[in-house]
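**Q** In structure tokens below, several structures.
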Structure P
Amino acid sequence: MSESNRRVILRSRPGDSGVTVTENFATEECPYPADLPDGQILVKTLCLSVDPYMRSRLNEKTRAAYLLPWKVGHTVDGGGVALVLESKHDDYKPGDIVQTASLPWQLYSQVKVGQYFSKVEKALVGDHYSLAVGALGMPGLTSLLGIKHKGHLVPGTNQTMVISGAAGACGTVAGQIAKIQGCGRVIGICGTDKKCEMLTEELGFDVAINYKTQNVEERLKAACPQGVDIYFDNVGGNISDTVIMQMNKDSHIILCGQISMYNNLHREYPPLLADDIAQRLKDFNIKRERFLVLTYEQDFPEALVQLATWVKEGKLKVKETVTEGLENTGAAFVSMMSGGNVGKQIVHVADP
């Protein structure tokens, strides 16, 4: 079979402390995969996921043992959903829809079945395949399991949760889950008035704060008169410092991400805090522990069923920003890193 094919490569690195630009990526024609080896499958990419963690893969060293750096001149890869066209693996057949954490940014690819590779369950996602890399994928799992294992949410106790990066893939889901599970008050921090309106009018947040135009400290004090009990931290930096200074004794931080730090070289994760912020954690016994959702892989099946149930019941609303075309994947990543997305950033590559 002879088909045209194309891929996205890493053209250049932005540097350890540089801001990623679209020109760091390039789209080019490439051969259609041939001579499928035993144990592999041939797939057609349907959609791709771009996520903040990928910023470290643009560096020569990722500083994370579970992440490999992308190579200049080579095909970029990440989470995605694909259609099986041909299979030489016993567990997969043509027509299956699959998801993987290492799908090449390429229209047609030969892929090796490995860890974090599975069929997409139609009973869970229907024809909305991008859910498998969004609300019913790692962002949804991270939100649900982060709250479960690190948030210490106790229904009916009128706790207050603050979520930074609240209009992103994890933030939109985490806020809704908190309300579903009985959190008394949920406050979101994001970067536009339109996002603030979406959080309160559509997703059920009690208050939304625009950190670009409002005084976060003053708005938090007004919105959280009893202090903050749980902080779902997606951004780090000054915003997180401000939230931490409003946190109560014996409260908890769900350390989901530090997007404000991803363009800077840090040798430690979580990043070290300023002395006064670190002292606040110590004096108030505030728990701030690294959270990696892959640690809780045994919880994934049950968590996915729960997330899917909430989506079907309309309790969990899905927000996505969809960019069309493989050639625009790099631009979608750059936009996501600067807050251009609402909910999960998806790149639609092709239909089944």
Structure Q
Amino acid sequence: MISAKEQDINSKQKDKKVIKCVVWDLDNTLWHGVLLEDEKISLRENIINLIQTLDSRGILQSIASKNDHVTAIAKLDEFGLKEYFLYPQINWNSKASSLKEIAKLLNIGLDAIAFIDDQLFELEEVKYTLPEILCINADDIGDILDMPVMNPRFITEDSRIRRLMYLSDIERQNAEQEFVGTADEFLATLKMNFTISSAKEEDLQRAEELTLRTNQLNTTGYTYSYDELNHFRQSENHKLLIASLEDKYGSYGKIGLALIECQPESWTIKLLLMSCRVMSRGVGTIMMNHIMNLAKSSNVRLLAEFLPNNRNRMMYISYKFAGFKEIDQNGDLVIFDNDLSRIQPVPSYVNFKENY
């Protein structure tokens, strides 16, 4: 059952905002002047350092600007900044429309976006249309590096290369669009390697980060600190598993986490999450089925906790498809049970290995 501590953790998580992407306006925000009117424009003071610092913290960045796309991209390239912005929306659409498109393409929630603009009208329009987004006036740019939401507790290896991993994702998506054949045939061309390991001490910063950042493919939304995870890692009554994925385009990093509470007669999955970046790679159920195999070989009953929010219904469906049945409910918390009679094999297009 859910403990008082986990209820408290979940309550605090609802109040915790993590910015995953900063979206910039261009004219009189990223640079001084209006691109289509001024012969010479100059970058805002300290802007390169600011962009590079956000990037090094694992915060993605994009553009929402009413401008001529070709001209603006050329100017960003001239300033040496083009590579920092994923899915830039440079067009004549509303800023709200552009921000929704960026969130969709990055597969992140609107509440994980901060938007910076110099025009009060644009900021008010976004606040009204998309109240989840954090709006920042360009006059306050100098303060954003000190904002708590822009300061993750740990800078992990996955953080440092996050933008590069997204760029690899764009390569994959382009290859998939050009591929002639079935989805499984395309996935086979990626030569994916999926590894599940017992979490080591050096994995714990990323593990904490995953519990804070992953909302959609997350069964309970419980967040755990480094110290709590380290306790579970060393506990004889818990298993803390972490998953990583790589393919021919590069590494996806550490993309999955599971916490299992082990009693003599039964195991309970307290937390199971997967990064949204692997949603389309057909690997989302590998970890769940691996846990089912472990429980079956240990001859124990397998339970699982599920705590619904407004984003994680896909994980509920995943549990149901895997043969989990609801046996109890405590408030919002659903308790599942699985008789382990039907466990799906690892997809043929994935090379799977355990590393214990």
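Derivation of every value follows stated rules applied to the coordinates shown; laboratory data play no part. Small disclaimer: the values here were computed from a predicted structure and weren't measured. Cβ atoms are built from the backbone, for glycine too; each structure is taken alone.
**Q** I have 12, 42, 30, 13, 4, 0 for P(r) over Cα pairs in 10 Å bins from 0, in percent, for residues 163-290 alone, calculated from one of the structures P, Q. Which structure is it?
**A** Clearly, the read-out refers to Q.
**Q** For relative contact order in percent (Cα under 8 Å, 6 or more apart), which of P, Q scores largest?
**A** P
**Q** Say we calculate distance in nm of label points 7 Å out along Cα→Cβ at positions 211 and 243 for every structure; which of P, Q gives the highest result?
**A** Structure Q comes out on top.
**Q** Still on this structure: As an exercise: distance in nm of label points 7 Å out along Cα→Cβ at positions 155 and 283, calculated from one structure in P, Q, equals 3.6. Which structure is it?
**A** Value 3.6 for distance in nm of label points 7 Å out along Cα→Cβ at positions 155 and 283 corresponds to P out of P, Q.
**Q** Out of P, Q, which one gives -10000 for helix-only ellipticity at 222 nm (-39500 (n - 2.57) for each DSSP H run of 4 or more, over all residues; to 500) as computed from the coordinates?
**A** Q
**Q** When FRET efficiency 1/(1 + (r/R0)^6) of positions 19 and 227 (r between Cβ atoms, R0 = 41 Å, to 0.05) is calculated, the result is 0.95; to which of the structures P, Q does this value belong?
**A** Comparing all candidates, it corresponds to Q.
**Q** Using FRET efficiency 1/(1 + (r/R0)^6) of positions 275 and 307 (r between Cβ atoms, R0 = 25 Å, to 0.05) as the calculated read-out, with 0.05 as its value, let me know the right label among P, Q.
**A** The read-out comes from structure P.
**Q** Out of P, Q, which one gives 1.00 for Cα Rg over 2.2 N^0.38 Å as computed from the coordinates?
**A** P
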